[in-house]
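Each in structure tokens, the structures are laid out below.
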Structure I
């Protein structure tokens, strides 16, 4: 697997990239509550999408993958695109 290198100079884009990475790895849901809420805010805005694999949060609640939600709904790539975002996948 080749490592993905992204050159991001904008601080807001760096934050969005970091949050998407935490969502992709499942860490967003295992950290303290405010981090998960921030991740959900980004997903609701379409700035981030759900991860590739389903995961569980700290309490054992199941978080679906971006492929398990209907296209065009929150958490999907299509929703992010419709909101004008190009998600970091």
Structure II
């Protein structure tokens, strides 16, 4: 079980790197998105985080290809890290 935990940790580190690299490249130049988020500051009612999260969710809904590519990269990391490792035990 310890080996499985190590593989899980390895996978989580990979997904963190994939997510950061993919997100940065995709949303870094989206000035309109950031303007919308910034416009929520100071509107009161203590729901700033929720409103910004809704704006970002809507952005993702409008960029399905990006979400699909991110999911694909995460699946590839899972296959490389965990699935291929588990296959070693079934091919013996």
Distance in nm of label points 7 Å out along Cα→Cβ at positions 29 and 61 from the coordinates reads 2.6; which among I, II: II
Read-out relative contact order in percent (Cα under 8 Å, 6 or more apart), computed value 24, structure in I, II: I
Structure (I, II) behind the derived value 36, 29, 27 of Cα extents along the principal axes in Å: I
helix-only ellipticity at 222 nm (-39500 (n - 2.57) for each DSSP H run of 4 or more, over all residues; to 500) from the coordinates reads -11500; which among I, II: I
Origin of the derived value 1.8 (distance in nm of label points 7 Å out along Cα→Cβ at positions 21 and 53; candidates I, II): I
Comparison of I, II by distance in nm of label points 7 Å out along Cα→Cβ at positions 13 and 77 - largest value held by: I
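Each reported figure results from applying straightforward, stated rules to the coordinates on display, with no laboratory input. The structure presented is a predicted model; accordingly, all values stated were derived computationally and were not measured. Cβ atoms are built from the backbone, for glycine too; each structure is taken alone.
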